[in-house]
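Take a look at the structures listed below.
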Structure P
Amino acid sequence: MDDFYRELILDHYKNPRHKGTLDPHDFSYADENPLCGDQLRIDVRLDEQQRVKEVAFTGRGCAISQASASLLTEKIEGMSLDQIKALTKDDILELLGIELTPVRLKCALLSLKVLKAGAYGLEGAQYADED
């Protein structure tokens, strides 16, 4: 089963879903993992019911951080802000499906950190997009 998840991670890393930016967007947040330099920005556009209508991400980093962002952006389509705020570390680990070392865990959770910070309306960090 681990092989399936490793292939899934590689596929999302090499062929990311929802890669890009949204302008205009209802919220956007960017941050980085200082341990390894992974960078991520997530833009979200909501519909009239405050559900995710469109989502996009940009960034750079390891396969785990980028695959996690791709998988997470797929998962949240149609979710409400309350559902996004309720997402947990376990939701990300379930999406990835493999055991992670503590350092890799930080990589995997960057997308959740960025998404939830944006959903809670925190002031986003900015970095230069070099994609």
Structure Q
Amino acid sequence: MSEAVTAGPIATGVLAEKSPGKLVLAVPGTDYRLQLVPVGQVDTGLGDRVSGTIRANAQRVDVISAGGRYIEPVFGRPRRVQGRIIGGDPKTNTLVVLASVPLTVKLMDHQRAGQFAAGQMVSFDIEPGASFEQAT
């Protein structure tokens, strides 16, 4: 990865649910309702637009040659992601992947961000605990 993206890309959605330790982000124009762990305070009312960075820990990332962008399941905790690499940072060993929304994913120790290139399509599972940090 030749170019570092240091600030997380912004995902925009509607705050559909909020409780301690959990929020649900409804992605406009889709049926997605992503259950995420809030980082810090989310100062948005239910039904209002919210923007921020989604972060997740990826399991093994595979480069693929066909397929579209998606997050599975459509409702609930994200488990599987497929999308296009739009950036990354070798120093933090992260990739920025555009699925239905942009996600910043931390790679496992045996994979390095430098092994991947912007524009590649990738597919991977993510660990529980994907988070959302509201943009300031």
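Computed from the coordinates by the stated procedures, all read-outs in this text should not be read as laboratory data. Keep in mind the model is a prediction, meaning the values are calculated, not measured. Cβ atoms are built from the backbone, for glycine too; each structure is taken alone.
Assign the value -13500, calculated as helix-only ellipticity at 222 nm (-39500 (n - 2.57) for each DSSP H run of 4 or more, over all residues; to 500), to the correct structure from P, Q. The read-out was computed on structure P. Given that distance in nm of label points 7 Å out along Cα→Cβ at positions 62 and 102, derived from a single structure, equals 1.4, which label among P, Q identifies that structure? Among P, Q, the structure yielding 1.4 for distance in nm of label points 7 Å out along Cα→Cβ at positions 62 and 102 is P. Out of P, Q, which structure matches 1.8 when distance in nm of label points 7 Å out along Cα→Cβ at positions 38 and 54 is calculated? Corresponding structure: Q. Ranked by mean count of other Cβ atoms within 10 Å over residues 78-85, structures P, Q are led by Q, which has the greatest value. Here percent of Cα pairs over 25 Å apart is compared for structures P, Q. The highest value is that of Q. Starting from the value 14.5: which structure in P, Q was mean count of other Cβ atoms within 10 Å over residues 70-77 calculated from? The value was obtained from structure Q.
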